Structure formats: C-alpha cells, structure tokens
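Asks: Next up: some structures, all given as structure tokens.
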Structure 1
Amino acid sequence: MASKISKEIAAMHRGMGEKIGNITMSVVGFVAGFAFSFYWGWLYTCILLCAFPALMIVGIAMGVSMEEGFVEAMKAYAQSAGYAEQALSAIKVVHTYGQEELEQKNYQEFLNRSKKLGVK
C-alpha cells in the first residue's frame with residue numbers, strides 16, 4: 001500500500017512539476033504588468049482595459065475550438081491504436097491466414113482519418 005501511494009505521488013509530482021511555478025509566475029507578472037503600466041502609462045492601460053473583454057472572448061472561443069479538435073483527434077488515434085493492438089494480439093491468426101496486407105491497409109485507413117483531423 002505504501003509503495004503504491006509513493007508511486008502515485010511521484011506520478012502527480014511529474015505531472016505538475018514546473019506547472020505550479022509557471023502559473024504563479026504568470027499571475028504575478030500579469031498583476032505587476034498592470035501595476036507598472038498604470039503608473040507609467042495610464043492612458044494606454046485604459047485603452048487596453050477597454051479592449052480586454054473582446055480579447056478574452058476571442059481567446060476563449062479559440063481555446064474551445066482547439067479543445068474540440070484535440071478531443072476528436074485523440075479519439076481517432078485511440079481507435080487506430082486499438083485496431084493495431086487487436087491485430088497484434090492475434091498476430092498468429094493474421095499470419096496463418098495471410099491477412100497482413102489487409103490489416104495494414106485497415107490500420108492505414110484509421111491513421112488517415114486521424115491525419116485528416118490533425119490537419120484541421
């Protein structure tokens with residue numbers, strides 16, 4: 001039990017690693033940037049604040065569309081990986097019946113779907 005917890009904590013640490021520090025640095029830089037800009041060039045800062053909602057809406061729309069495309073591409077890659085895993089697990093049967101070319105063609109078809117989604 002203790003070794004499993006240790007492995008899970010190590011995996012979480014690898015996953016978060018530098019991200020917490022990067023997020024903290026970005027937030028502090030954002031706040032400090034506004035503070036300095038109000039001090040040195042308040043007029044330009046007011047113009048930026050007027051444009052900020054539009055920039056935020058465009059950024060959110062781009063993020064949503066990129067996420068949808070990423071999810072579709074990952075589903076397609078998972079489907080092609082599942083097909084390859086199935087063919088490899090039954091490699092004796094595939095080889096016995098001489099279906100290597102058919103399996104390769106079908107796998108290439110799945111990869112082409114993934115490629116089309118990745119090009120968008």
Structure 2
Amino acid sequence: MMDQLAMFKKAQEVASKKNELDKELQQTDIVGLAAEDKIKVTVKYIPAQLPANPNPGYDVVAIDIDEGYLADVACEDLNEALVEGIRAAETKATQMVAEKYQALQDDMQQMLAGMQQN
C-alpha cells in the first residue's frame with residue numbers, strides 16, 4: 001500500500017513539473033529567422049489541451065520585416081521567406097520543447113520502473 005501511495009505522490013510531482021514547464025514555455029518568445037535575418041517570426045508555445053486537442057502547437061505572434069528588404073522583394077520571394085521563417089521558428093520551438101521535456105520524461109521512466117518492480 002505504501003508503494004502505491006509513493007507512486008501516486010510521484011505522479012503528482014510529474015504532473016506539477018509538466019504544468020510548470022508548460023507555463024515557462026508559454027511565456028518564451030521563440031524567434032525564427034529568414035531572408036538573411038531580414039525576417040523575424042516570433043512564435044509562442046501552446047500546450048496540449050486535453051482531451052479536445054491532445055497535440056501541442058505554436059502560435060505566430062509577431063512578424064518583423066526589414067523595411068529595406070520589403071521595398072525590394074518580389075511577392076513570391078517574400079512569401080517563400082515568410083514560410084521559411086515560420087518553419088524555422090517552429091523547428092526551434094520543437095527543439096526547445098523537446099529539451100525541456102527530457103527531464104520530465106526521465107522522471108516518468110523512473111516512476112514506471114518503480115511500478116514494474118512492485
């Protein structure tokens with residue numbers, strides 16, 4: 001019975017850490033660059049909203065374009081650069097989230113290992 005209580009307590013700790021990580025990530029501006037850094041795309045992390053939306057995502061919150069670049073760029077090139085900037089920001093965000101969640105994953109694996117021993 002004590003082992004189950006300890007496991008429940010550990011599960012609560014992991015859930016609390018996850019919530020803290022989500023809050024930290026939501027407050028972080030993640031910037032992707034394109035067109036030789038003339039376009040900056042800022043995204044914010046959106047944690048999973050269970051059960052309705054189980055997948056986390058990213059929301060573009062700002063796009064900054066150098067005025068000189070904007071004056072001279074063709075529409076098609078601007079479109080490609082914007083897509084490149086968004087992808088760069090999402091890639092960077094995905095890597096950041098994966099790094100932050102690695103510690104949480106390690107905690108969960110320890111918890112599962114403890115359950116299997118019982």
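Taken together, the values in this text are just the output of simple stated rules run on the coordinates, not laboratory data. If you're wondering where the values come from, they're calculated on a predicted model, not measured in any experiment. Cβ atoms are built from the backbone, for glycine too; each structure is taken alone.
Asks: If you rank structures 1, 2 by distance in nm of label points 7 Å out along Cα→Cβ at positions 13 and 109, which sits at the top with the largest value?
Replies: 1
Asks: I have -22000 for helix-only ellipticity at 222 nm (-39500 (n - 2.57) for each DSSP H run of 4 or more, over all residues; to 500), calculated from one of the structures 1, 2. Which structure is it? Please list the in-between numbers first.
Replies: Values: 1: -32500; 2: -22000.
Going label by label, the one that fits is 2.
Asks: Can you rank 1, 2 by mean count of other Cβ atoms within 10 Å over residues 29-36 and just name the one with the largest value? The partial results should precede the final answer.
Replies: Working: 1: 10.9; 2: 17.0.
Going through 1, 2 one by one, mean count of other Cβ atoms within 10 Å over residues 29-36 peaks for structure 2.
Asks: Which one of 1, 2 has Cα extents along the principal axes in Å, as calculated from the coordinates, equal to 71, 23, 20?
Replies: Numbers: 1: 77, 45, 16; 2: 71, 23, 20.
Computing Cα extents along the principal axes in Å on every structure in 1, 2 gives 71, 23, 20 only for 2.
Asks: Here is a further query. 1, 2: which one has relative contact order in percent (Cα under 8 Å, 6 or more apart), as calculated, at 25? Before the final figure, lay out each step's value.
Replies: Values: 1: 25; 2: 30.
Structure of origin is 1.
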